[in-house]
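Just so it is clear, none of the values below were taken in a lab; they were calculated from the coordinates. Computed from a predicted model, the values in this text were never measured in an experiment. Cβ atoms are built from the backbone, for glycine too; each structure is taken alone.
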Structure P
Amino acid sequence: MSKRRPPNARLPGDSTPEAEVARMIRVDHAGEYGAARIYDGQLAILAGTEAGDKIAGMAAAERRHLETFDEMVLARRVRPTALAPLWHVAGFALGAGTALLGPRHAMACTEAVEEVIDEHYRVQAERLGGREAALKTTIEEFRADEQDHRDTAIAEGARKAPGHRPLTRAVKAGTRLAIWLSERV
């Protein structure tokens, strides 16, 4: 007869709940930083246009998200990702590059990033379950904002961008890679 492991039992090498929360805060901080940089890049090209006005509104929400995670990183003494300099350049380049292709491409970029972040935040909220209520509430609130940004991008013509499918696939893959790396580095 085999013994079954209790559902909450940890094995050697498993992360502690505290380490798991620190990892969540680190990656969310990095993600909000990257999102702010994407919007900075888009605004560098599209400021003063109708699309730029929509982007500016989304960028303001991302700055608020980043400020919240800045505070969490400090308060909980979480080590930020060492990849922040890369996300600084890559985020801006992605935003500016898609904006140079046109407003619909910038919106397609936003749609793709926000779809990945929506799923990422959903999984985090589920993993937290009934613990870390304040963090879970923040994640759920920010997830709703990200869903709104995705919906705004779609309403602004993201799916009408020439090459929408390959562009969004590439952006999603890059976003997933950035999440994976930021959790670890």
Structure Q
Amino acid sequence: MSTGFSSAHSGGVTILLDAGEASILRSLVAQVLGLVEPGATGEDPLERALGIGSAKVPSDPVLARLFPSAYADDDEASAEFRRYTEATLREGKRADAETLLETAEQGKVELTPEQAQAWLRALNDVRLALGVRLEVTEEVHEELAEMTEDDPRYPAYVTYDWLTYLQDTLVRALW
């Protein structure tokens, strides 16, 4: 198992991934990449050309978590904000995921500071998506400690915990 990220002399970071770890990361990130494909644009040709999207809150709970409402108590302002920003946010999430997919390989992975930031954002998106699907709460560590290995949820919770570890070591290596 990986020992996490460490700082590199170049200002970037490194990590040593085994084949299984690289495969799991690539698979999870590819799934998120599929979720954040370009959203629906408006029916007006000018809106489509400008990338102005839908004002609707996504019905998928994962997408609603990845693209939360900007104003908790103002649906109209949130809709307007979503309409003008979601396309750009989706584009950024796709770019981060693609960076991780291009660089996650078995063996020593060396990332520039920019690539490391993209990994950090992509790992966060994967953790958010998996956390929503697992209905993770703040008691996740207690739940995992009490879970037996034959619990059908165990592999997913261990994966979530591993992603948390990777994200933590990446943050520490960057600072």
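Please state which of the structures P, Q yields -27500 when helix-only ellipticity at 222 nm (-39500 (n - 2.57) for each DSSP H run of 4 or more, over all residues; to 500) is computed from it. Source structure: P. Look at relative contact order in percent (Cα under 8 Å, 6 or more apart) for each of P, Q: the largest one is in Q. In this comparison of P, Q, the computed figure 2.0 for distance in nm of label points 7 Å out along Cα→Cβ at positions 67 and 131 is attributed to Q. Compare mean projected area of the Cα convex hull in nm², for residues 75-146 alone across structures P, Q and report the one with the greatest value. Once mean projected area of the Cα convex hull in nm², for residues 75-146 alone is worked out for each structure, Q has the highest.
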